[in-house]
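A.B. asks: Dropping the structures in below, format is structure tokens.
Bear in mind these aren't lab numbers, they're just calculated from the coordinates by the rules spelled out. No experiment lies behind these values; they were computed from the predicted model shown. Cβ atoms are built from the backbone, for glycine too; each structure is taken alone.
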Structure P
């Protein structure tokens, strides 16, 4: 017997669709260009979270169809976690139920991420542009559901979703990373956020930023085995901006209201209300060609 969603998230989602106001899309008559996906979960997620932008306007006024779409997503999730788990079927079904029950909350958080992207990018023309086209937003959308599954202990399937998102966006966010609200990655190519990183609210980062490990510990009495399950990545505070090409490495604390300039290399704690930047840039020389 297949999975069937029996919770009440479909009603909460439909209520949230109806409550949308401009600048979020409210027009149900528009049709957008088709985008194909190699697996089912990404499109189902996008349709359930922002139906007006993903040609799923039938969900806006139809709780039964929304519930059916949740069941389809739940079936994908159940198949994914079952492949890696020895837990009994009822336990896995309860995990899927709990995950889908959080969809309305995830949608609310993602709407705040859209707001942050719009406010944080002078090039942004509309919320719908961000929802459909911004790789940073696509990455955080997938991450927020993958992180729920990671918290539930389904690490491998969560990682599958994260890796698929990386192929779409060029952004590598480990599903274990804890990311606050109103998060925005601008451009995004080459961004890496490690498993034990934490990120506060209103954080904006740019392309080629790494929140990574500085060094690794080796497992005692086990040759070539690196130690697992310990803190390796930075903690980023609230209202932080990290410029393009910067690396923040190790289990360091970056305070609130910190600005880290482009191409910085940070391996020590940074206190609140601090700017970090490269003070001595190399001089450029020019000469005529030929």
Structure Q
């Protein structure tokens, strides 16, 4: 595993760290010599990861984690990993509550964390914000409009933070994996089986990519490197890209029909 000098002794918060990518990030940061706070709504899961890593625990909503995490770390935060997220399927027909939950967790929890962190970081001239976005934020995800739209929002907010505060010492990273073998992938059903599962990687591979991205000071971290090509093709040839994605959509509808579901 790459050694990242910037993380040695750093005070790090990871939200959504009770399992999956968040737990892998917490372990990776602890191995780098960071002081870690594990945050999750699931207290038992958070405490299990904390016991493995020697981390502190903050149980509760990611959007409200900063004050308690700051106290647990002795008064300051150097790195904040906005990793908590919800994977919500459906389209315009999905209930407002589904859209609102996706917006609150996937976007507004990042906004609220940044609001709480920036005064401290700007005063001392340094800080690091790591946003777990998704390749869906660069591309799209069939069958999941709330997820896709809010992940685009998360990426846009990370970009805005990066360009606005770079010269003032705030460093920002957007992590955009495709399929990762987590409970969230298991819940995606036929869409995930079709698009994500064939190239899915372990959470530890995402954590390794994050360490490498931090070491290289890269904004965009792509655990699946091929996503860069897809992103470029989407920008350069949008009609061709949309035709290809529509082909996947039709395959997805066929899978659902065979399973007795309605598209």
Structure R
């Protein structure tokens, strides 16, 4: 007769509380090997120890219940074939990526907090004159809660119009309301050396950017702490009595189009200032 363990014995072996084991049963994550139909007592087999501890680790790592069930179904699949193994690996790999992303965000938040708590930390800002530039541009009003799909769509249209990779990096011009209110006007652009070709997407137009004065800083790495660079250029403008335009410009010197390593990204942030009047 196969050895069976009471829920108390199984709890002592796995270090999972009886309450947790009952919850796993109710959630259909770990069904006892046997349930007495008269007493309702739960009995487990020694072969369930490893799955029980695996479930615990996944729950400690916040694997969603739906994904955990997919993993367990694949692991205990009747066939145990390549398809089941692939499904189990995909579930684990996807969650590991989420955990790595979360860890990266936490590390960057810690780094930003350390910078904010360091009275001597200060990002380098300079006052510069950005040269005039001819660009292909897509302008739009970004609605609240739009995410970044609008930017991706604008870049697709610009790439289609350009037909080749420009030498100079892309950029964007954004009204301050886009950040303060969550919606506002945006213009995404690509430097252009030739007139807009026939058949270009209807959203794309030619635009001449004038020479403009700005408080400028180069942001290094992912955009999680881009607000610190914005704070640096905005504070610089305020300290020097520079009147801000209602627009900020970003130039993506090195970005996701260039590398999949966010730590290598370089973003120029230009806080445009209004020209002085005589």
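A.B. asks: Rank structures P, Q, R by distance in nm of label points 7 Å out along Cα→Cβ at positions 17 and 225 and report only the one at the top, that is, the highest. Present the calculation step by step, with values, prior to reporting the outcome.
C.D. replies: Details: P: 5.0; Q: 3.0; R: 3.9.
By distance in nm of label points 7 Å out along Cα→Cβ at positions 17 and 225, the leading structure of P, Q, R is P.
A.B. asks: For FRET efficiency 1/(1 + (r/R0)^6) of positions 9 and 153 (r between Cβ atoms, R0 = 35 Å, to 0.05), which of P, Q, R scores largest?
C.D. replies: Working: P: 0.95; Q: 0.60; R: 0.05.
Largest value of FRET efficiency 1/(1 + (r/R0)^6) of positions 9 and 153 (r between Cβ atoms, R0 = 35 Å, to 0.05): P.
A.B. asks: Follow-up. As an exercise: log10 I(q)/I(0) by the Debye sum over Cα atoms at q = 0.11, 0.14, 0.16 Å⁻¹, calculated from one structure in P, Q, R, equals -0.79, -1.02, -1.22. Which structure is it? Working shown, then result.
C.D. replies: Details: P: -0.70, -1.05, -1.28; Q: -0.58, -0.93, -1.20; R: -0.79, -1.02, -1.22.
Source structure for this number: R.
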